[in-house]
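Every read-out reported here was derived from the displayed coordinates using simple, explicitly stated rules and does not represent laboratory data. Quick caveat, the model's predicted, so the values are computed rather than measured. Cβ atoms are built from the backbone, for glycine too; each structure is taken alone.
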Structure 1
Amino acid sequence: MDYFNYENDCLHAEQVALSTIADEVGTPCYVYSRATVERHWHAFNDAFGEHPHRICYAVKANGNLAVLDILSRLGSGFDIVSAGELRRVLAAGGAAGETIFSGVGKQPWEIREALEAGINSFNIESQGELQKIREIAAETGEVARISVRINPDIDPMTHPYISTGLRENKFGLSADKALEIYQLASQDKNIHISGVACHIGSQLTELAPYRDALDKILRFTRQLEEKGIHVEHIDFGGGLGVRYHNEAPPSPAEYCGALLEQLELFGKRYPVTIEPGRAIMANAGILLTRVHYLKHSAESNFCVVDAAMNDLIRPALYQAYQEIIEVNRSSGSTATAYDIVGPVCESSDFLGKGRRLPVREGDLLAIRTVGAYGAVMSSNYNARPRPAEVMVDGSRFHVVRQRESLESLYAGESRLPD
């Protein structure tokens, strides 16, 4: 559920008309709903009931400081994949001690910064990474908490670009390799074994891959326990899908319930960490855009808007479907099938194809389900400033990221000397 609804044929974010935001802030513009973010986070947190757990929001989905601030106030932990994301978490008031550092390519300076900040743990993905963490922990006199990410070779039945749990993917380690790393780690005074980690992919819409992966992880924890290596928690990653078009993903309650049921069958009450990102943020955001031109040809009809692939790359990158709706619903206008395209000089610059809309030049459109992997993946291609970002809070709204100026696009560059 989200808080984007029509009132008197005008689309609102909570109690604010989106046309008001467009008039005051301009377009294109990302708009987020605080109430939706909070509702979705609570849906995961409440689903675990009294079972010990930690919800670590995946910052890569949307790292805007206002988003992280809201989640921090709720008591959320965070899952990061770079020192830049760590800095964002800390700047937003998040706790380093509730932050997990994931990712395959952590650089030495990032490891050092994370250790000095006092993060909760590292999810490590190679023997080389363990060695680097051991060295830096010894140099700094810190004890690094670690989990090893297992690659269970499970098909998540999602887009191949966002699959992470197959053995051909770059992520994680086989159980045999992971066991070797745990044995090495258990002998080092600067390493504390925290748990076992797994993440099989993003935008999952079925529970079966989760169940299969968790079964393999639990069997692996038994191997560890038999070798005297204690597991404090299981980090099961994120990846729960959302509805973009006609998907029917499980609810957070169904997802968390399936995890708890499997733990009970296994006979272990391990604390659980999960790292949702998309499922919290996707439906909490829309992209406002204005129609500038309607172009007709014998083959196609084009609706040219001021948003483009540099603002929202998912349709071009993943061939993703994003719902596109009118901000002000027309009465009596005839709907025509349009390809919704932007100003970028690429044929792949489209936001939707064959969408039946009764649009006119000057109309506002809202592209839905873009709160995750929208603004955070934007770029300055074609020397286009990235959009403003707005957070709606009840009857008020706040600009939480200013629209970039043209001058800012080359502020860090320089001409050659004479």
Structure 2
Amino acid sequence: MRYYLSCIIFFVCSALFAQDPVKSLVDKLADSYLENGNGALVIGVKTNGVSRIYYYGKKASDKNVLPDSSDIFEIGGITETFTSIVLADKAMKGEMRIDGRLQDYLDANVPAVVYQPFICQPVDLGADPDYNSGDDYLRVKFKPIMCLPDSSYEPQPVLLCYLASHTSGIPDLPNNLHSKISDQPLSNYSKDDLYAFLKDYHIENPIGFDYRHSQLGIALLGQAISVRMQKEYETILTECILDSLGMGSSTISLSDEQKLKLLQGHNKKGVKAAASSFKAFAPVLGLHSTPEDMMKFLSANISISKDHISNVLDYTHNPRLKAKANDDTEIALGWKINSVNDQGMKMVWQSGMTNGFAAFVGFVETSHFGVFVLSSKAKSTDILGRELIKQIVANSN
């Protein structure tokens, strides 16, 4: 009797497994992404309240071992989403203002960047304006110009929401990078370097609502949060977001035990890449996570039940501006938003990449389903993640 029952269970489970359209779709996209190259790939899908995680590739080039739910990946630019979530959390608790001025959240001796037009006028040199180099044959007419801030114009400050939505006008990277590691230019960029940049930088154009991605802006946002809360940024992130979501394996600074779980990363050619490190840019790129934790993050963003953390997440999903006039991409706090189909369904998503890893998380909030992708190869996962969402939507209609 037990033999027949086992056979029935086996055939029923096999039939259900074979009929899983999501797995067939994921398998196809995963094969196309890996192309027999080095690296591990993990794809998580949550539909109809059911969480499924699929594992592909291998942990190490010399071992055919699949990754597992506790393996650690670098998630790169998805870190900025968490930084924006921290800002939203602090705003809802009344501890910071979304529209607060950056200069109100930095150390007192640090000038925050503002926009203020300059007036340039020639300097009066008196009766003889010729410039003499010391040689009689080299005399030229020279009228030096002096440019000073227009005192009649009230400086336009950078707001925290400008930083989170990339509309501050601040460049993507600072002009005082000094790392000697060619493939890790941000590895030793410190808070002092960040402040040195601020002392010498002036925004050249009026701050509008034009999208201009700025990793530097997010780094400043992380620093502002740290100064206001008088704690290290990583401590704040852990206490108010990671702990709230039960993401106990997600961190910026890896312990010795966690370093053993960090997968070997690879560049886009499949060559081994060194683990990334960040200082002042940790709020932009520095977070590590696991498949298990990323499923918790995905689930929280599409949760039907509501509490404080889900309300914070919902707030960050709201679109604030369009990225470009001829593009349907909208920008939210730490997220991008794009159309999924012609019926008005939209996906909220973000992605990231480091020297050896790539990651994606996206979801359709109104339908409460989404996906995440973790790769130990620096090959964009955007197309894979967005296409998976679109095909799930198409197949569900």
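Structural remarks
- Entry that produces 0.8 once distance in nm of label points 7 Å out along Cα→Cβ at positions 57 and 281 is calculated, selected from 1, 2: 1
- Ranking 1, 2 by mean count of other Cβ atoms within 10 Å over residues 201-208, the structure that comes out highest: 1
- Taking relative contact order in percent (Cα under 8 Å, 6 or more apart) as the criterion, the top structure among 1, 2 is 2, with the largest value.
- Looking at Kirkwood radius over Cα pairs in Å for structures 1, 2, the greatest value goes to 2.
- Taking distance in nm of label points 7 Å out along Cα→Cβ at positions 345 and 369 as the criterion, the top-ranked structure out of 1, 2 is 1, with the highest value.
- Label whose coordinates, when FRET efficiency 1/(1 + (r/R0)^6) of positions 257 and 305 (r between Cβ atoms, R0 = 41 Å, to 0.05) is calculated, return 0.80 (choices 1, 2): 2
- Which of 1, 2 leads on distance in nm of label points 7 Å out along Cα→Cβ at positions 65 and 241, largest value: 1
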